[in-house]
Structure P
Amino acid sequence: MEFSNLKTHISEGILTLTISRPEKLNALNQQTMDELNSCFDWIYSNSEIKGVIITGEGEKAFVAGADISEFLQMNGEIGRELSQKGQDLFFKIENCPKPVIAAVNGFALGGGCELALACHIRIASENAIFAQPEINLGIIPGYGGTQRLTSLIGKGRAIELMLTSDKIDAATAFSMGLANHIYSLSDLLLKCKELMRKIIEKPPVAISMVINAANNAGSAEGYPIEVKNFSKCTGTEDFREGVTAFLEKRKGVFIGK
């Protein structure tokens, strides 16, 4: 697909999705949000795409927040609409049945941090910086950040980061569980693709069921959803292939059915 602020490239079933507003450090304006929404509709429906890697254009920023110039005319009603729009988009990313990796290549601030949080896995470059600095504008994270950050690193740490607006480097993010791995900037996409290739070799239905169950962890529905998803997997051809391949001591060949 063609976009103004996104670049897309598919290779070996992996879509590399690059947010491309380098002059604005890839800040999320409304056009970019709309394009991301359309892009994920395409990702959901495109059987060629098995996994997604999201990154930012250049070496300075993944996404350095929302485009603050668009906030000048904001009031309560516009703020409600903006927050809901951001949450709906990031829910679409979080609930994508295909694995989504954030390749965090520099600043992931505000909405950029929230975008990374919505991805299933976060891999950081050595120069990555994470922060939720919305408090400095007199607002709070509105695209799901208060919820996902708390779930990922714990209530005390999350509240401290959101109230102080402190920036944390890649090593600190890794120690908190915010980043899964850290690599040099030059190796970041290579390592993300290596991990994605390893993941998408697995049965696609089981991949989607893991994502769905994990997204409901901590809720009252989490355990029943695990039972339901386990049951769905056992009715697939890939389940029978996986068991047979294990017993025959060979690598399974999975077709997504």
Structure Q
Amino acid sequence: MIIIKIGGGRDVNLKGVVQDLATLTERFIIVHGANAVRDEIAAKMGYPTRSVTSVSGYASVLSDEKAIDAIMMGYAGIQNKRLVELCQQRGINAVGLSGIDGKLVQGSRNKGIRVRQNEKTIMMRDFSGKPKQINQELIALLLDHGYVPVICIPIIDENNVAINSENDDIVAVLQETLHADTVIQLIEAPGFMDDIKDDNSLVPSITRAELDAREAQVEGRMKRKMLALKKLMENGAARVIIGDGRVDHPVQDALSGKGTIIQ
């Protein structure tokens, strides 16, 4: 089992990703982002996307009701259905689902985010949370009948309310549930970079033992990503590949060893 996580940046080559996926013989599921589409929709709504950084240094999107509306339109709407459309054109019988459909991804809402504001620490509460479990019966039903799940946020909380969540965390729960041995993460960079501004600073491989040091090296959303990578390895993933989603053959390149391999 392979989990393919497709970043939501504007420059990710979705057609190339799906073209590669059509050649795979191993079972796979897709988890995708849509931050570029969401941000565009949010701006048109007059409620631009806002990010906050917790006192512990982790960055996240502030998810009020308007932000959830933009997520539903951008992720579960435009991006999900366009990706399913591309899959169908390549002979992949995809089914697009958000985490709230059939309670596919169930989570718990955050009690609040502790942030610094005007030299004070305050608690901000929004519609965001952590994924806790997967509707394994629904996933198995789809896979066993030849369908490929294409999954996105929002997920559903303990009160059956739609909430935002980090795709890296969702992938970690999926991997643990499905015992996927390989996770491919396709981003808008050649892989993990020592210097994000220098394309020649690619780190070709990272060992499990190095992940703590790498987490300390990065800031913002990358800190959260490194934390999720550690969880993937702790939960039994044999390898995680961070590959360039902008190239002609993103999946083939990743599987052939390009990008950053964590194992």
Structure R
Amino acid sequence: MSPTPDTWRRPPMISNPWLRYGLVVAVILYVVWAFSTLPIDWQRMSEGVTRAQRIFSGAFPPSFERSNLLISGFLESIRIAILATVGGVFLSIPIAFMAAKNLSPLPIYLLGRGIIIVARSFHPVIVAIIFVKAVGFGPLAGVLTLIVYSVGFVAKMLAERIEEIDWGQVEAMRAVGAGYLSTVFYGVFPQIMPRQIGLSIYQLDSNLRASAVVGIVGAGGIGSTLANAFGRYDYDFALAITLVIVGAILLSEAISGQIRKRIW
């Protein structure tokens, strides 16, 4: 009789060792094959090192001489992020209720899930390019892009929270004859409100970061200022813009983290 082991060890996900190690080898072989088949221009990469050195040498020290242009672009990014967050959260609430399986009939549920899937299917840069083509360059394209981006995240997370609510409160409301809206406002909203506030704060922080990215393709904000700086080879000004973006993100992350701690 074998002695009882002194320590407990978690059993592997795949118990068959041949299958387990075979999958590891297969993944390694696929990664090697995929990398070897990529059309990588090694000569261009070696030349890129020289170009990168030229860019970095021209970027130091950062230049804040055109601070008025930097501030105006940054303030525009803040306005874009706030408007997109308000619009995105406003649209996400009804879509989340549509996409909650425990509250919506099957056709409405499928419609709500379809809207969320479409909103999450494309990167914000791709959506920004579409809106830039549709409404032109500027902050309006950025706001519309980030509204779609917000719906894809907030509606999905809120719908999952709605599906996890304590159903006893809903049944108690229905037992006293409350209608659908009364049940939603007094039986569902109190349970999801902390999550809703936390998601809204997080999405505002995320939209502030994303506004710098979508602006590079012409959707307004500090990203457009950064793209123009690179286009004029003003690498020192581009570095100043980058430092301001990093500082703003760090500050917003700290503030939103403190707010979320107080909520939860």
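In table form, for the structure just shown:
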| item | result |
| --- | --- |
| Read-out helix-only ellipticity at 222 nm (-39500 (n - 2.57) for each DSSP H run of 4 or more, over all residues; to 500), computed value -14000, structure in P, Q, R | P |
| Which of P, Q, R yields 4.3 [distance in nm of label points 7 Å out along Cα→Cβ at positions 98 and 194, calculated] | Q |
| Winner on FRET efficiency 1/(1 + (r/R0)^6) of positions 18 and 66 (r between Cβ atoms, R0 = 25 Å, to 0.05) once structures P, Q, R are ranked, highest first | P |
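Here, each number is a calculation from the coordinates, and none is a lab measurement. None of the values given here were measured: they were computed from a predicted structure. Cβ atoms are built from the backbone, for glycine too; each structure is taken alone.
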